[in-house]
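Student: Pasting the structures here.
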Structure 1
Amino acid sequence: MTDTPPSLDTATTAFLARNGHSDTPLQALPGDASARRYIRLVGAGLLLMDDRTDPKGFTAFIRLARHLSSLGLSAPQVFAADTGLALIEDFGTATYGALLAQGHDEAALYRLAIDGLVHLHSAPQATEVDAPAYDMDLLLAEISVFSDWFIPAFAPDLDAARFDTTFRDLWRAALAPVIQAPKALVLRDYHIDNLMLLPGRPGIKACGLLDFQDAVFGAGEYDLMSLLQDARRDLADGLETTMLDRYLSAVPASCGGKDQILQRYYLLAAQRHTRLAGQFLRLHRRDGKPGYLHFMPRVMRQMQTALHDAQLHDIAALIDSQLPGWRDAGPALSHPQG
């Protein structure tokens, strides 16, 4: 956070005035990978969300916040909204990431997050909301992020388009079980930076949800994997297995059997880590956000492990043959260059 009051344009000033906050002190919050920004209305229990660059995402946030709340989960209450500007409930500063850095009980936080997912995946009404499908076209478009950004950074002389054609064909076959999965509401960014502890609330309501405007209908294991195979941090030894067991013991039979769930979990882990290996480079080279490069060594290790766990041997063999040395590239790619 910064102590310098944020600058506001005329539309924002007018929006605050219409809602009785002309004189409320303001404090800008740090940004993330998006163009969205948040400003705290100090002492009011509110955040100003400014998402005017993404009207579709803004509308989705408002719609999904209300939907998630109706399911008994804790999404920020929306008090006012108008053309990309909204006043939403301020959950405070206790993100999972901040709490873990302070030494908070790791297992307790993850148990709460797992229980929240079980609740979401058990609610019959969870899919009764407007959201796009996480279909094969989108899954493959994300895979191509690796071809489009990792290859130019690591092997600029390789024909990335030719590689991508074969790459997508292999992934299309591999991801068939994901497409055939029972459909769940997938929040897409279910990880420590978007989860908050709200200790005054009972049960799963103590887990606050953020950044869900990109939610889709797809395999629910995506959020499970995003939580337990986070590019931002390593979990304590054995915690991933313990949390998987907790989820598997509680999730309804309609989500599938243990073997099916784990197959999709590992497939989606491989898909996500492969995308992030390209996306973190894109954030640096295209968007001027080099901070994500810090995670490259971890995400490269995760990608290799997930390809093995998902038994994607043909995909790993293709990468090995076309990008020799890629398995050790993480440390070199973690430094801002070009």
Structure 2
Amino acid sequence: MPKLGIVGTGIWGTALALTAARAGNDVLGWARHKDVVDDINLFHLNKTYLPNIPLPDAIRATENLERVFDFADVVLLTVSAQATRDVVRQIKPFIHKNTVLVLCAKGIEAESGKLLSEVVRDEISDIKVAVLSGPGFALDLAQRKFVSVTIGCEDLSLANSLAQQLGTAYFRPYTTADIISPQIGGSVKNVIALASGIVEGAALGDSARAALITRGFAEMARLAKAMGGDFHSLMGMCGLGDLVLTANCMQSRNFSFGYEIGVCGSADKLIAENKRTVEGIATTGAVVKRAHSLDVEMPICEMMKRVLFEKLPLHSALEELLSRPYKEEGR
């Protein structure tokens, strides 16, 4: 039976563990907290992050990171984007020549503006890296509802092998040799989802939201192109697909947080009191930083940065966006 490791047993990591087990893998997951490890090993439940969904015997857990890398060559890294560098530093001593690290978080490192694959390569230069990204909520995946994703790896044969290892009747991975687009798609869509939620919360109308999502995708495509991404990949699950889901659904933490901003009219108090993981908040500044470094125009993301961190009123943001010069479609 094939083996798979998972570093991070939050809701997304646990849902992926379930999918991997259902695909025929033995799974060993790492958790920071002993109560989560005990719940998984003794009661076959993750009561903290995915309650009421039984876990099969094929899923085990450990507090020992080294055990995960001794157990499996393929390891999914599911910790948050902003925690990735710290965890990669912890796992570095346990990496071996056959290790494949699959990045499953969505975001750009806030401090550096780097993609997560770049963060990994900063810390471990000679590791095989793949990216798993696409439109899928953890609960849908855990409940065997259909989900489709993109697996990107510069070695396409390895991406195809990962798809075979993880795919099931309800979890369909597509593959690409482009690891840039899945990361840009998974990051920028969170920023656009925040903006889309604002439009919904402020009752600006469905037409306005459709326009914002469309122009948001154009910004995503410009940044991906500037970084060497493939537009065909971005048109798939990891870009357009993820944007369609995240920017249209209250189940999305980014969309729902944006909705609250739209209702309240400002962001600073909500951000100060927020205790949820809303990746788009940190990612907004990182996206804008990276865009500036490449001279890429991203007006919606720029405006979101000002709304989130510079106390720009929503009506002023809207006026600035709508007063921009008319331009040719597709640019």
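Readers should treat all values here as calculations from the given coordinates under stated rules, not as data from a laboratory. Remember, predicted model here, so these are calculated numbers, not experimental data. Cβ atoms are built from the backbone, for glycine too; each structure is taken alone.
Student: Tell me which of 1, 2 gives 59, 38, 35 when you compute Cα extents along the principal axes in Å.
Tutor: 2
Student: Given a value of 3.6 for distance in nm of label points 7 Å out along Cα→Cβ at positions 42 and 274, calculated from one of 1, 2, which structure does it belong to?
Tutor: Answer by label: 2.
Student: Rank structures 1, 2 by distance in nm of label points 7 Å out along Cα→Cβ at positions 18 and 290 and report only the one at the top, that is, the highest.
Tutor: Largest calculated value belongs to 1.
Student: Rank structures 1, 2 by distance in nm of label points 7 Å out along Cα→Cβ at positions 202 and 266 and report only the one at the top, that is, the highest.
Tutor: That would be structure 1.
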